[in-house]
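The structures considered in this document are given below.
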Structure I
Amino acid sequence: MENQYINKDLDLTAFEGGNHRDIVGGLWDEIGQLQFDYMIAQGLSPTDRFIDVACGSMRGGRHFIPYLNAGHYYGFDILRELIDAGMTHEIAPLGMVDKVPEGNLASAADFEFPESWRGLDKGLALSLFTHLTLNTIVQCLTKLRAVMADDGVFYATIFETTEETQIQPQTHPHNIVSYMCQDPYHYTRADMDYVAQKTGWGVESLKGFGHPRGQHMVVFKAR
């Protein structure tokens, strides 16, 4: 699989010692707060059933779980060990573990979201599509659409480029370089329109939202 978090040799036992924050890309406090504030600005309500795709070790979950009604946070990641580390080191100290039923946490390499999650209202994938090929993004959006409500909205970040420059490496803040054919990837608006059209979504917007590394937010609406 192309995702760097699977290809690299991860020492999963390190998560037990509190190093779970390091594996999700740094800027823990800044980006965790940013994604929460953004979703609140987009109208996220405590009553919404919310899916955090690539939730990792709860960089965002530590903000969303206290805010959402009990049982309304759903965390999905490719690494169950990372989810467990986040629940242990981030959510347990907040006294919030009971707000997340065990059935609301799942892991899989192929975006097999549990059928019991059907009817989700909103979702977010922060810094996930930047590590996925276009075909894998299609896989994610297809399977996610099956568990979203008919009026569901999904937010995902990408490194955006133009048709004219997409074959060239692109440099972003913090000296991050994205590529057309290797991780981390960049995409055009046309790419996002294409994957949305194939998977039962429409693209409402694609624009910056203050991400410190220059990622842009794509807003997908179920159709």
Structure II
Amino acid sequence: MTELTELKTITIENWPFKVFIPEPADGQIKKVLLLLHGHLGDENVMWIFAKPLPGDIVMLAPRAPLQLGPGQYSWHAITPQWPALKTTYAGLAADLLSRVEMWTRQNSLSVSQFDVMGFSQGAIMAYALSFLHPEKIGKVAALAGFIPRTWQAELGDINLAGRPYFLANGTEDEVVPVEQARQAVKWLKEKGAQVTYCEGQTGHKLSAGCFKDLGSYFRSPPTDQGDHDQEDPQRA
């Protein structure tokens, strides 16, 4: 388990982030991971998901740009129709990546790709980053999220061959029904992605079994992810 005792709050171009910078044994930083919170969260809420991850990863958790209440932020307003990928989300993705790239340059981190993990609305943001900027995004973990149907139609010819995704959802989730996660798995596989999928008998959160699998996903090289489904033992 990663000990997250040295979290720092920074601001990059007027955008608040919380950051974890490890001290790897060999002195080399090889991975940068973005932690994207969900609707009404902030930069403090995603760190629970970082605990099973390797301790040599730089992690940045941005605060979403739209404030809806005290300590409550969203990537965008909730509307009857989900915002379009190539307008709303393209702007958000470009703004976020420009700041992350600026920060990595300023800190002399030689990384060409970023891994990304998102929860709920943050999972959808993680999908958007991977679809819009595949050259900049490595591993993706989408927790309790879905891929909007309008995006799937828009991305009909996208090629995700060999790209690694970890999806997890609760069978009792009332916010993002498990059928939406299963449909995302099916669509990603049809596009050639390497999908690791975990279900747990829980609500809108990550089960203990999927928590463990999340750590295994980020500890394994992409070529070892395979194309398989996993079920939380708690479901039996």
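No lab work stands behind these numbers, since they all come straight from the coordinates. The structure displayed is predicted, hence computed values, not measured ones. Cβ atoms are built from the backbone, for glycine too; each structure is taken alone.
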Review point. 1.9 is what came out when distance in nm of label points 7 Å out along Cα→Cβ at positions 125 and 197 was calculated for one structure; which of I, II is it?
Key: I
Check your understanding: Here mean projected area of the Cα convex hull in nm², for residues 85-164 alone has been calculated and equals 7.0, so which of I, II was it run on?
Key -> I
Point to revise | Which of I, II yields 14.2 [mean count of other Cβ atoms within 10 Å over residues 93-100, calculated] | key: I
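Taking distance in nm of label points 7 Å out along Cα→Cβ at positions 141 and 189 from the coordinates of each of I, II, which one would give 1.5?
I
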